[in-house]
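Asker: Several structures are given next for inspection.
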Structure 1
Amino acid sequence: MKIKNLVFLLIAALLFACKPELDNITTTDGQADFSKYVAIGNSLTAGYTDGELFLSGQNNSYPSIIAHQMLAAGGGEFKQPLMLDEYGFGKRLLLNAKAQAPVPAGKPVNMANFNSIASQGPFNNLGAPGARSFHLIPGAEAFSALNPYYKRFAAQPGTSTILDEALAQNPTFFSLWIGANDVLGYAISGGASDSITNPALYQMALDVILQQLTKSGAKGIVANIPSITSTPYFAFMNTRLPFDGLVLKLEQQVAALNYGYAQLNALIKMMGSTDTIVFKLGANPFVIVDKDLPWGIRQMKAGELFLLRLPTDSIANHGLGSLIPIPDMHVLTQLEIDRVETATYNYNAIILQLANQYDLAHVDTHGLLEKISKDGIIYDGIKFTSSYVTGNTFSLDGVHIIGQANAMVANEFIKAINSKYGSQLKEVSPLYYSGLYYY
C-alpha cells in the first residue's frame, strides 16, 4: 500500500508541475481595442459564396470568425444583416453529387429576404456584394438604393453610405478589404463591358475611408487584393480545354476552314499583319473575338483564359471556335489579363502605402492566394488548392471562397493584427467550418 501511495503522490506532483500558467492561455487586445469592431468591404466581407448571400455563408464570413475570437479580448457584439434562410435572393448554387457539377438550388425565394432590416441595426458587418471602392464614400449615396444587398440594411436607402454607417458606430477597430470588384466586373465580362477603376480614383476612395476611420483613434487592418485570374472562374476551364483544343482529323475540315478564312487573311496581310487564321491537321488554336484588333478576330494564344461560363456544347456541336469566333465575353485575352493584373498591382501598392501612412496592420491575401494556386497549402490536415470543386478553397461560383477557406483567411488577419498591435487573438481550425454543400 505504501508503494501504491508513493506512486500516486508522484503522479499528482507531476500533474500539478505541468499545469499551464494562466498567462499562456489568456487572450489580450494589446494596443488595440476590440470593443466595437466594424468590417467594411464587398462580397468577400459579407460572406457571399456559391453565387449568393445566405445565412450560413454570412455566419462563416471571415469578419464573423474574427469577431468571435475578439470576444475573449474585450470584443463586443458583432451584428450582421443576416438573410432569413440558405437561399437569399434565389441565385444559390449547389453541387450535384452525381454529376460533380454546380446546379441552381431551385428553391422558392422567400421575398421577405428583400425587406429592409435597417431597424435591427446598426450592423457591424458592412460588406455589400458588388461594392467598389468609390461606392463606400460620400457622393455614392445612390448605391444604397440601387444595390439590393445594401438596400436591405441601409439606414436610409438613397441617402446612406457605408462609410457613414461605419462612422456612426464610433468603431474602435475596423477591417477594410475592398478593391476586387474594381477589376472583377471588367474581367468577368471578358473585357467586353464594364471598366477598371482608375488607380487615382481608387487611392482617393481609400484615403477618404482610412482618414475618416482613424481620425478618432481607431486601430484597424487593411487587406490587399488577390489575383482574380488565379481563381477557378478564370483558370478552371483551361485545365479542361487548352487554347489549341480544336482538333481536326480530316483534310476536308482543314481545307474548308482555310477556304472560309481566305478573304479575311488577305485583308489581314494587306493591313501589314502576319496574324492570319490558319488551320492544319491535329491541334489548332480556337478562333476568338478580339475587339482590340481592327479586323476583330484571331486565333487564341497560349496563356489566354477561357471563362467558367464558356458554352463547351457549342464548341463540340455548333462550330463555336472554328466557323464561329468565340465571343469576347467568354475569353480574357493577354492584353485584358495584363490590364487586370496591372490594376491589381497598382491597387496593392496603394493599399500598402496607405496602411503604412495611417499606421495600420496589413494582410497579404494576394500572397496567400498565390501560394494556394501554385503549390496548395495544408492547414489542419486539409489541402487547400485553387482547383474547382475539389480544392477546398473556392465556392461553386468560382470566385468566392467557402467557410473553411474563410477560416484560413481569418487566421491571416488575426496573425497580422497580433503582429501589429501585440494582441493575442487565437487562431481557429478550418475543420469547424463548412465546405461545399452537395445536392
Structure 2
Amino acid sequence: MGTTVFGRGARLLVPGILCLLASAPIFAETQKLALPQAVEVSLQNNGDLKSFREEKGIRDAGKIKAGLLPNPTLDFEAGTGALTGSSAENSLALGVSQEFFLAGKREKRLTIAERELEIYRWQLADRERLLRAEVKTAFYDAILAQQRVALSDRSIVLNRQLFDVTKERLAAGDIPELEMNLVKVELARGEGTRIDAEKSLNRNQAKLWAFMGLPVGEYPSIIGALEAETGMTKNLVDLKQLAHEKRPDLKALEAEKNRGDADITLARAEGIPNLTAGLAIRRDTTTMEIGGIEGKETAYSIGLKLSMPIPLFDRNQAGVQEARAKRSSTESRLSAAARNVEREVESAYASLLNAEKVLSLYKSNIIPQLEENLKLTQEAYRLGEVGILAVIQEQKNFFEVNDGYLLALHDRQTALVKLETAVATELTGGVQ
C-alpha cells in the first residue's frame, strides 16, 4: 500500500518538475554573459530564426508529395431498360484505373525536392550568419555603452576631487567663489553625461536581449572587452577566396541553379504524356422471347483499357521555356552576387585596416601622454600655478580623447565583425 501511494506521488511530482524546468530562466540573474554565449543563445532562441527553422516541414512535405503516385480511380456504371420498356434488361460495370508516370517523372520530381531542401539548408545557414553579425554588433555596442558609463563615473570622481580642492582653496582665500561655481557646473554636467550613458546602455542591452530571445524580466550581466586583438593575418586575396568557398548565400544560389537544371529536365519529361491503365468487370442482363416464352441471359466480361494523350499540339514547350528562363535568371543573380561579395570583402577589409591605423595613433601618440598631462595640470592648480579653467579644459580633453579611444576600439571590433560576416568565417578560427 505504501509503495503504491509513493508511486502515485512520484508520478504526480514528475510533471510538476518538468514544468518548472521548462519555465526556468535561461540565465540566472547573477550570471555573466560573454560574447560566445550570447551568439549561442541567439542561434537557439531567436524568434525569427526559430520560425524559419519550422519551415523545413514545408520542404519535407514537398519531398513526400513528389514521391507519391496518383491515386487510382474507381469507376461504377449501372444501366436499366425500364425507361425504354425493357425493365428486365440491365447492366452493371465496376472498374479501376491507374495513371502511370513515364519518362522517370517521379524520380525527377524527387530530385527537385532534394534541391529545394538543399536551398533551404543554405538559406538557414545564411540567416544564422547574419544573426551572428547582428548579435556581435549589438554586444559590442553594449560593451561600448558600458565602458562609457565607467568613463563617466571616473569623470564624476575627478570633478569631485577638484571640487574638494577648490573648496579648500576657497576657505583659504586663494581663489574667488566663481571658480567653485565653475567646478559645480562641471560636476553637474558629468552626472548628466552619466545618465545619458546609462540610457544608451539600457537601449543597447534591450536590443541584444531581443536578438537573443530572452524572456521578459531576464537581464544577465554582460562581460567583454573592446581591447581584444583581432588576430587577423589573412590578406585580401585569401579573404576573397574564403568568401567564395564559405558564403551560404552563394551556396544557396548555386543550389538554385542546380534546381533550374532539374526543372528543365522535368519540363522536357512532362512533354511525354502519362499512361492510364484501367481494368473493368461488366455484367449485362438481356431478355428474349421465343415461342411466347421470355428468357433472360446474363453475360460477364472483363475489359482492359489503356489511354494516353497524343502530344500533337502541346509538348510542354511553354514549361521548358519557363524553366530555362528561371535558370538564366538564377545564373545572372549568382554572377551579380559573386561580384557583390568581392566588393563587400574589399570594403570590410579596408574598414578594418583604417580602424587599426586610427587605433594605433591613439595607442602610440595620444593615450600615453594624456594621463600624465592631467596629473601635472591638477598638481599645478593645487599649487596655484594655473587657473581653474586650465584644469577644466584638461579634464575635458582627457575624457573626450578617452571617449574617442573607446569609439576607435569599438570601430575596430565592428569592422572585424563585418569582415567575418563578409567571408562567413571566424577569422580567429572556425567557420561561421
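No lab work stands behind these numbers, since they all come straight from the coordinates. Source: prediction; values computed, not measured. Cβ atoms are built from the backbone, for glycine too; each structure is taken alone.
Asker: On percent of Cα pairs over 16 Å apart, for residues 254-349 alone, which of the structures labelled 1, 2 is highest? List each step's numbers first, then the result.
Answerer: Details: 1: 60; 2: 75.
Sorting by percent of Cα pairs over 16 Å apart, for residues 254-349 alone in descending order puts 2 first.
Asker: Oh, and also: Once volume of the Cα convex hull per residue in Å³, for residues 366-405 alone is calculated for every structure in 1, 2, which label goes with the largest value? Show your work: numbers first, answer last.
Answerer: On the way: 1: 63; 2: 47.
Largest one: structure 1.
Asker: Right, next: Once Kirkwood radius over Cα pairs in Å is calculated for every structure in 1, 2, which label goes with the largest value? Spell out each step's value before the answer.
Answerer: Values: 1: 24.1; 2: 30.1.
When Kirkwood radius over Cα pairs in Å is calculated for 1, 2, structure 2 comes out on top.
Asker: Match the computed value -10500 of helix-only ellipticity at 222 nm (-39500 (n - 2.57) for each DSSP H run of 4 or more, over all residues; to 500) to one of the structures 1, 2, and report its label. Before the final figure, lay out each step's value.
Answerer: Details: 1: -10500; 2: -23500.
Corresponding structure: 1.
Asker: Among 1, 2, considering only mean count of other Cβ atoms within 10 Å over residues 70-77, which has the greatest calculated value? Please list the in-between numbers first.
Answerer: Numbers: 1: 17.0; 2: 10.5.
By mean count of other Cβ atoms within 10 Å over residues 70-77, the leading structure of 1, 2 is 1.
Asker: Comparing structures 1, 2 by distance in nm of label points 7 Å out along Cα→Cβ at positions 86 and 302, which one has the largest value?
Answerer: 1
Asker: Moving on. Can you spot which of 1, 2 the value 1.00 was calculated from, given it is FRET efficiency 1/(1 + (r/R0)^6) of positions 238 and 286 (r between Cβ atoms, R0 = 30 Å, to 0.05)? Before the final figure, lay out the partial values.
Answerer: Values: 1: 1.00; 2: 0.00.
The read-out was computed on structure 1.
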